[in-house]
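Take a look at these structures.
Every number here is computed from the coordinates shown, using simple stated rules; none is lab data. Every value quoted in this text rests on a predicted model; they were computed, and no experiment measured them. Cβ atoms are built from the backbone, for glycine too; each structure is taken alone.
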Structure 1
Amino acid sequence: MKRRAQPALGTLVEISIADAVDGSVDHVLDDSQLQAAFHAGFAAIHAIHNLMSFHSPDSDISRYNRATVGSVLDIHPHTAAVLAAARDVYLHSDGLFDVRVARQLVAWDFLPAPATMTVGAHEVVGEMYSLPSATQIYKHADDWLDVGGIAKGYAVDCAIAALQACGVQHACVNAGGDVRVLGQAQTVYIRDPQDPQRMAGQVQLTDKAMATSASYFSQKSVSRKSVSRKCVSRKDVAGGMRSALLHPSTGQSIVDARSYTVIAPNCLWADALTKVVAASGDAQHPCLRLYEAEAFII
């Protein structure tokens, strides 16, 4: 097994390839083929990051957020695919997944305030954006989008597709807990939400994806356990504990001592559906069956 890691998508992305010269699997790639595969996998990850980053002023998402109501913007087909999927999960979950949450996350300082844009009250009523074509988006309301809750999973899927195009048959891509396995079974570990420094369990994945959402680390626990501050997912805001997990209908944080894990055929659906399970508290939510997914709560 050969492994490489790079920072991207606000986390550390690791690509592992088992089609190695050590003969660990029947299918073998030489060193030059492996290097080309790693390059292609990480290039796919960075491409999605650049297209959909909330932080980058030149991304499709930032351009949409700055646009005036009624604008039609040209976007990349990757961005359109993610936004179409986000709208699909929104509709099938009765609004429990919604990418129109950026304004509230900015207000709580989980996302940086965009230049020349005014932070207002959280409001996600009315019609979502529409997609007139595979490369266009129409802005119906003054919404700010953050696709971090689905685009990371999509980036993992794109990396797997890039590896397959290079002839890889056995691999794993892990983007901060959003994982997809290609080929032979891989063991994926799940943190204990009560004590994120230890693992609560493990799952064997074969040609499937898994994602987990939780409020693992507070500012206090980061200081106490020497965890990187980039891992902070809940903190005190104006006297109340807030997290980056947001219930779209109420605008309230989901702050509890549980983690929400979804296993699905691809990582895009797994990533998005963790938010549905978190918002509903239901590991048997009907939405899961539509995407051939299963969930569990720890």
Structure 2
Amino acid sequence: MRKWFRGSWSSAQRLEGKTVLITGANTGIGKETAIDLAKRGARVIMACRSQERGEAAVKEVIEGSQNQEVVYMQLDLADSKSIRVFAEAVNRDEPRLNILLNNAGVMVCPYGKTADGFEMQIGVNHMGHFLLTYLLLDLIKKSAPARIINVSSLAHTWGSINLDDINSEKSYDKRAAYSQSKLANVLFTRSLAKRLEDTGVTTYALHPGVVKTDLWRHLSGPQQVVMKMVSPFTKNSTQGAQTSIYCAVEPSLDKESGGYYSDCAPANCSAAGKDDVLAQKLWELSCELLSVTWD
């Protein structure tokens, strides 16, 4: 029996014999998702930038799930060298990868660049996960049935992809850059689904809800006032994790791929999020900027 109400969704689905990888799993909805999937019996790899925070979170997840098969691995999505080292280790040491949950993200941060020269939000939220997925895809295919889940946001509906200035070098608006990166998540999910037809690997993008997490730390003045006003209507991290968990385990989604979800159900994304021409252009640009060949 499954049910959804006020941010709560439940399923008895088990994940013994499955391996799950969650980026940004040391805090917020990533950590709550890790606890839930570990409780279901999965081996959980928590990919985090900070070793100290990552190892502390692993202890919490083991404690909360009573599952010893939870490990920390260092990953900095703002550095392609770190992503490649990480992926090489996973491909070498893990016999399977059944669920890749691209959860990590940065939000409305001051202008900055990744180690590879990408604007931080498009760099971490899209480019980092694009490269990580590319490098792990053979293992994921070998592990089919498998799922790739990209945590997007309702903010994608306010976004547009600036193909001529993807790194916001000509002008920078931190909210626009965030929305662009979240739209990129939706388009990536759609493009990936088309390329993975008949492989047994399915893809999902989702809006977790308005969740009060560490991502709020860069909000300033007026934004803080607005968020304080909507605070009574926000989800906590456990509630915010529910749609990620739903996309990871719900059996009825086995034959679905490329869609967008919110509140543990299919949802409508923006018109731009369904634009296959834009999705293809973003795909080609991402491959070019990351120096990868991905048909």
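Work out Cα Rg over 2.2 N^0.38 Å, for residues 51-106 alone for each of structures 1, 2, then name the structure with the largest result.
Details: 1: 1.16; 2: 1.23.
Biggest value here belongs to 2.
On distance in nm of label points 7 Å out along Cα→Cβ at positions 59 and 251, which of the structures labelled 1, 2 is highest? If you can, show how the numbers build up before the last one.
Working: 1: 2.4; 2: 3.9.
Looking at the calculated values, the largest one is 2.
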*Taking helix-only ellipticity at 222 nm (-39500 (n - 2.57) for each DSSP H run of 4 or more, over all residues; to 500) from the coordinates of each of 1, 2, which one would give -10000?*
1
